[in-house]
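Dropping the structures in below, format is structure tokens.
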Structure 1
Amino acid sequence: MFKNSSTGIQIKRAGLTIIELLVILTIIFLVIALVIPAIHQAREASRKAQCMNNLKKIGQAFIEHHNIHGHFPTGGWGEQWVGDPDRGYDEKQPGGWAFNILPFLGNNALHDLGAGLEYDEKKTALTERVTSPLPIFHCPSRRAALNYPSWRFFNKPAPQQVRNVDFVAKTDYAANSGDLKIFINRYPLSYEKGDGDFQWESTTEYSGICFQRSKILRSDVLDGLANTYLIGEKYMPVSAYEKSTSLGDEQSLFAGQAYDSLRSSHPDYPPLHDQYQKDSPAGFGSAHTDSWQVVMCDGSVRKMSYNIAPYLHSNLGDRKDLQEIKIESE
């Protein structure tokens, strides 16, 4: 307050005291602290919904593949093989499920790259495909649809289908191979061997829907289509999102049987929320904090708890155990 010398009137100065300013700043910070988590939650809810939509479309593509070709997509020959459009959709197809469902996702052109071409031209075309990432195969909570590092050409001999590239398209989703603990990792290195005298290992112990050279029918799902996993989110270490440091994320999404695109429901591989470094290359899981998502063989999408009982998780991965199942979704 001050006094005007000419009028003698006392005038009160407008303004804030330090205490009042601190109170206002405190309120602003509290509002921000409340709003930011809400924004993050809303964004994650949107990303999770997009992930569910991806899975639903992929699951429907599996079903349409069955309707047209008489069986669910095959798991292909092995991790060093990629899809070949001149090899059909049965046990002669070396590529995995992601390649085989491309036509049912509206990607006929990508599926048919290289069809009818001679060796060198086909090699270039197949290389173009394995370096063509698609958003539908990625969970937006985890990583964008980009090419990521691959160890495909550095760790073992490979069929010479594609050119040597350091980065390939990958997937955040994996088909259900069943409750078997160990994957078959033997496969031929040439079409001639694969079509000829190669001694394929028996896959009779595989209890899931997709695995090496599989041709599973709806009628093979004895537990009921609504009670059997078809395809779900795969577990990955956070540290491996943009690298090739996980054994379950080394190859192209269009490759044949590998942990990259197939997962197990064995009790030793419980579904996990993504952790920073822990690797579980054979198990399902997710980047979502509260649950992971899976498509059942009837096309329905379920939100599943990470705390699902091991025996129940195992049963849901087995198409023919004939166990009574009560699903408790998240």
Structure 2
Amino acid sequence: MINLSIIIPHFNAPHYLKRLLNSIPMDKGIQVIVVDDKSTLRLDEFEECKAAYSAQGVLFFTNEGVKGGGNSRNVGITHARGKWLLFSDADDYFIGDFFEIVQQYFDAEEDIVYFPPTSQEEGSGYKSVRHLEYSKRMEDYRNNANRENELNLKYRLVGPWSKLIRRDMIQQHHIRFDKVMHSNDVMFSIKAAYHSRSITVSPDTIYCIMRNDSSLTSNINVTAYCNRCDIWIKRYLFMKKHLCREDFNLLDLFGGGRIIEGIETGVGVKVVLQTIIKFKHYHIHIIPKKFFNLKLIKKWLLVHRNVRKGEKRFYHK
């Protein structure tokens, strides 16, 4: 019986992929699926990697459809046979005895099990800030599993990694990743959270998110920014439609973060103004309704500053 399917989209990074695969034990209860997204570089190295790890039972497929990490993950879901799904990016890796930790939840009744991640700077080994919001939301829920902390955990953390997701739930509701280049994981995570009957948070860290300068773009990417904003609006409208009014108001979603992102990444005044007009069209607030709650504003600014401190935008994910 396969208890766990690990799905890994890959593009031009066999050197990182080897590190990731080496962090996964070759256990008969684990199905490891790598989906190559039409790589164009390091092809010989990738073929060597493919041959070596195929011999150990790793399954390799190619994304023959729409290019992007989203559709690559969809290919992986198609071939998955495990009771649980676990997603990883090729340049990240699992830490410690992660399999011993996750297998404790194979008989859990919950549909999603969250694990607080850590993060690291590639090369220097210094701890990064990419995991801070994730760890904070999970810690808040573990310390106080009230409705607000549950909503923040389920609907504000949109990365697909560092959590076990029951495959039957994904199949039952036909939840898939968007076939777009940017923010393709947002709606998958939102829909999975919405359809989950119950969740839990582990105290153990199993996953390290890498901040890798070679995977960043130093150029202004207006298309990526606009795509991200469109997905953010899609997420907003989904939750407005499906959540009860009390829960939706408790989340107090607003578009100020996207506006700040546009200013920080230098996409231009015109693009930022067009985004504001879009938000106005869909009746999305730019500032939170609780704007005059100074304590909440300070908390939001602190999270925003810490997450973005020293970070460029990860447009490729």
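The figures follow:
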{"quantity": "Kirkwood radius over Cα pairs in Å, for residues 123-226 alone - structure with the largest value, from 1, 2", "calculated": "1"}
{"quantity": "Per mean count of other Cβ atoms within 10 Å over residues 115-122, the highest-valued of structures 1, 2", "calculated": "2"}
{"quantity": "If distance in nm of label points 7 Å out along Cα→Cβ at positions 35 and 211 is computed and equals 2.9, the structure in 1, 2", "calculated": "2"}
{"quantity": "Computed 59, 44, 37 for Cα extents along the principal axes in Å - originating structure among 1, 2", "calculated": "2"}
{"quantity": "Value -13500, calculated as helix-only ellipticity at 222 nm (-39500 (n - 2.57) for each DSSP H run of 4 or more, over all residues; to 500), assigned to which of 1, 2", "calculated": "2"}
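Quick note: the coordinates plus some simple rules give every number you see, no bench work behind them. Predicted model, so just to flag it, every value in this text is computed and none were measured. Cβ atoms are built from the backbone, for glycine too; each structure is taken alone.
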